[in-house]
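Once you scroll down, you'll see the structures, which are given as structure tokens.
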Structure I
Amino acid sequence: MAYLTITKIFQKNDSSLTAAEAHGLATGLLCVDNKMAGTVWLAELFEQEVVLLDDDKTVLVALFEQTRKLLAEEENMFRFDLFLPGDDEPLQYQLEAICSWCEGFLFGVGYRGSLLEWPSETTEIMQDIIEFTKLDTAVDEDEDMDEDEKNEYETALVEIQEYIRAAVNTVKDQLMAGNIKQ
């Protein structure tokens with residue numbers, strides 16, 4: 001599923017959400033309740049007066065269900081990835097997408113739980129993800145940025161994504177194991 005396809009659906013429907021934020025929201029919701037209906041997610045994404053085309057609903061629900069599948073099955077756990085723009089996009093755009101993904105994830109997990117009631121490991125992870133929403137996204141990739149500096153940014157992006165992927169699985173496992181008081 002292409003990031004641009006989902007982005008166009010949001011743009012076409014005058015939504016302020018990004019594809020990354022929507023996927024973060026789906027992931028967070030599914031970490032709390034892996035049986036949640038995709039319609040709950042859709043209702044959170046768009047204003048009530050927005051009428052989605054059936055094709056757009058189908059694409060969005062497919063993303064939600066794909067995310068559910070990758071989070072739910074043990075053998076798919078390592079295939080789960082954040083839904084972000086490609087590496088060929090400008091660094092600033094990639095950083096903004098990671099921040100948006102984290103914001104969506106926090107909202108999704110917070111949809112049902114309280115930070116004060118979570119196991120300490122989950123609380124620490126959520127605090128880290130809160131910090132990722134504050135990343136400095138002002139990256140100027142003009143001629144002045146040398147190759148080493150660009151490589152540092154790219155390496156940091158990969159490390160952040162890998163941390164978040166592992167963190168999502170930890171949070172999901174703890175929440176699904178009933179380690180949260182609701």
Structure II
Amino acid sequence: MSVGFLGLVGQGILTAHSARGLQGAERSRLLTQHALWQVAGLALVAIAIWAVYQSKEIRGTPHFTNLHSWTGLATLALATLTPIGGALAFGKTGLLQLFPKGLQPVVKTAHRNAGVVTILVATAAMELGLAMPTAYQGALSRWMQVIIGIVAALIAYRAWCSDPEAQRSKAQ
């Protein structure tokens with residue numbers, strides 16, 4: 001699940017971020033890549049959740065008995081709903097035109113913010129999962145928690161706080 005979210009979904013967020021300020025075919029290409037990264041990440045997460053669910057079924061263990069599982073469920077819900085906003089916000093689908101011009105930037109911003117919130121909630125689920133007795137491996141788990149926290153913070157910072165247009169201007 002961590003690879004799905006931090007690895008693939010995180011890469012998708014960074015890919016979409018690099019499309020900001022661009023126009024035309026390059027922007028469309030990057031946003032299509034963003035969607036593919038997100039779908040791949042969600043697929044990995046769905047497979048992992050299915051495996052955990054099946055494991056609990058086989059052992060007769062109850063589901064959703066701790067904060068990690070509920071945070072994971074919230075992550076799955078957000079990760080399933082956020083792409084709807086992406087489909088609405090992506091001009092190539094034509095769905096954005098269903099909204100008045102004044103609301104179109106709001107749709108895009110809402111999708112972007114929902115994506116960052118999703119990865120932050122996913123980070124909380126990962127951190128809680130590593131602290132579970134079934135996963136805890138002492139110092140290794142603590143280091144993994146630190147690394148996950150740093151990577152998630154960098155992704156959130158890059159998505160919310162940095163300006164790719166300014167970075168491109170400096171490079172030229």
Structure III
Amino acid sequence: NVEAALNLIKDLNNHTKFSIGALRGHCNVAGFNQIASYLYGYPFGLDFARGYPRFNPGEYTMVDVLRDRDVDAAFVMCADLVCHIPADPASYLCEIPLVCLDIAPCPTTIASDVVLPGVIDAMECSGTFYRLDNVPVYFEGFTDSPFSFTKSNEDTMQQLFDKIKKMA
């Protein structure tokens with residue numbers, strides 16, 4: 001299917017200007033791909049088990065490691081994976097210890113052992129989103145986080161990271 005789409009775009013460009021781009025999941029998947037590419041040289045499918053990034057789609061993506069049962073616990077941030085990945089990996093995700101940070105109840109929060117409340121990006125905190133065409137757009141928050149213990153999802157993650165470092 002991808003080859004057919006690319007050939008169609010090539011043929012259409014003989015007559016006018018066409019382009020093709022991937023439609024990605026909700027929220028800021030394009031942003032993750034941009035930041036991972038900038039930091040590590042690869043957009044997704046990263047493995048850090050050896051202390052450095054390795055890229056191998058088909059082996060290191062979230063669906064791959066869940067399908068192969070190479071994961072013994074998961075932290076899901078602002079994504080309803082149970083509804084958006086194939087059934088077998090989703091089923092395994094529900095079997096392992098699962099922590100979820102999200103703004104709304106969903107099948108992934110229901111399956112989670114621990115649910116952390118999320119802050120609504122671009123509403124309750126400022127931040128940069130990347131449009132589907134990879135253009136960054138900065139949004140200023142227009143209200144504060146409703147939680148006294150965190151001001152953003154980034155702040156929550158930093159607090160968790162600091163606590164884990166103290167335990168090590």
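Please treat every number below as a calculation from the coordinates, not as lab data. Please read all numbers here as calculations on a predicted model, not as lab measurements. Cβ atoms are built from the backbone, for glycine too; each structure is taken alone.
Taking FRET efficiency 1/(1 + (r/R0)^6) of positions 7 and 103 (r between Cβ atoms, R0 = 30 Å, to 0.05) from the coordinates of each of I, II, III, which one would give 1.00?
The structure behind it is I.
I have 9, 27, 38, 18, 6, 1, 0 for P(r) over Cα pairs in 10 Å bins from 0, in percent, calculated from one of the structures I, II, III. Which structure is it?
III
For the read-out helix-only ellipticity at 222 nm (-39500 (n - 2.57) for each DSSP H run of 4 or more, over all residues; to 500), a value of -25500 was computed from one structure; give its label from I, II, III. Working shown, then result.
On the way: I: -21000; II: -25500; III: -10500.
For helix-only ellipticity at 222 nm (-39500 (n - 2.57) for each DSSP H run of 4 or more, over all residues; to 500), the value -25500 is produced by structure II.
Can you tell which of I, II, III yields 15 when relative contact order in percent (Cα under 8 Å, 6 or more apart) is derived from it? Numbers along the way, then the final one.
Values: I: 31; II: 27; III: 15.
Going through each structure in turn, the value belongs to III.
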